[in-house]
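The structures considered in this document are given below.
Please treat every number below as a calculation from the coordinates, not as lab data. No experiment lies behind these values; they were computed from the predicted model shown. Cβ atoms are built from the backbone, for glycine too; each structure is taken alone.
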Structure 1
Amino acid sequence: MGRLSVFSESGVPHSGCVLEYGGAVEWLSFMPRPTTFWDTFPGGNYGWIDTSNRGGAVSSYVSMWVKDDVLVKGRNNTLADYYSATYGLFINDCLSFSRDMVKSCKLSGGNAASFFPGVYVLQLYQLNQGVVTHYNSKPYPWKR
């Protein structure tokens, strides 16, 4: 059984995912690649998929059980959708990436009304009670 964690970061609001399956831990999030400030707004510039470990900035998270095969398929579908996507704040951004990952993994993903990553983590916790393994507890499950 795999696990999908969705996190929010302290500082500049950011959301991303930690996937655990087959003994591996993978960090994924969607980031802007701006050349100017205005590139972060809709129609601005291409985004990129960040795979760096962002554990030091995590401020809140929720972890949910997902079958390995469903998690891998959801991962692959989400990465394919965002691989060459344009970054657009509030439309196609880090939070929409996390939301699409959750929905691609057949979990309740909430709605687009959550603009803040910390609020979205709480929403996921409330919507997925039957599969939540951890919620804002330490040590983080991906460090065990």
Structure 2
Amino acid sequence: MPINATNRFKIFIDSYNDADITQLRNGQSFRLQFDNERENIIVPIEVLSENILPLEIFYFVITELEYAVNCTLKTGNGNSGRLGSRECPCASIEGLIASRFYSAKEGDSVFRRISAVANILVAAGICERGLGILKLRDEFKN
């Protein structure tokens, strides 16, 4: 039976042992840390200003990608626009995370989380990144 994307991410988290995560944008790398309960990923502050990411965010993004057309979603860019703008659509990954987990409303400024989330999902072997998009790898498409 093939492994699904959620299980693959759980294996990645359980087996993660200080491997470097390469940032796709600038090629620099960073190391993840976990809180004591392993329920939150802590990324270096220079990567993400709000540096704690609940694991629930990653499972949510995987599920959204599984149900998206072609298992692909726009990434969105919270640095370039407010939630609901052309740069940061509500239906983009950045927009979905901001509204679901951080109670952001249309027109609000949002912290950029997509880079860390996308880089971690790519490092886990679950996603591929394209220009402005994130998509599930073919082996995880239903």
Given a computed value of 2.7 for distance in nm of label points 7 Å out along Cα→Cβ at positions 6 and 30, which structure among 1, 2 does it belong to? 2
Re relative contact order in percent (Cα under 8 Å, 6 or more apart): value 23 computed from one entry in 1, 2; matching entry is structure 2
Quick one: mean projected area of the Cα convex hull in nm² came out at 7.9 when computed from one of 1, 2, so which one is it? 1
Give the label, chosen from 1, 2, of the structure having the highest value of Rg/Rh (Cα atoms, Kirkwood Rh), for residues 14-61 alone. 1
Quick check: 30, 27, 16 is what I get for Cα extents along the principal axes in Å, for residues 54-101 alone, calculated from one of 1, 2. Which structure matches? 1
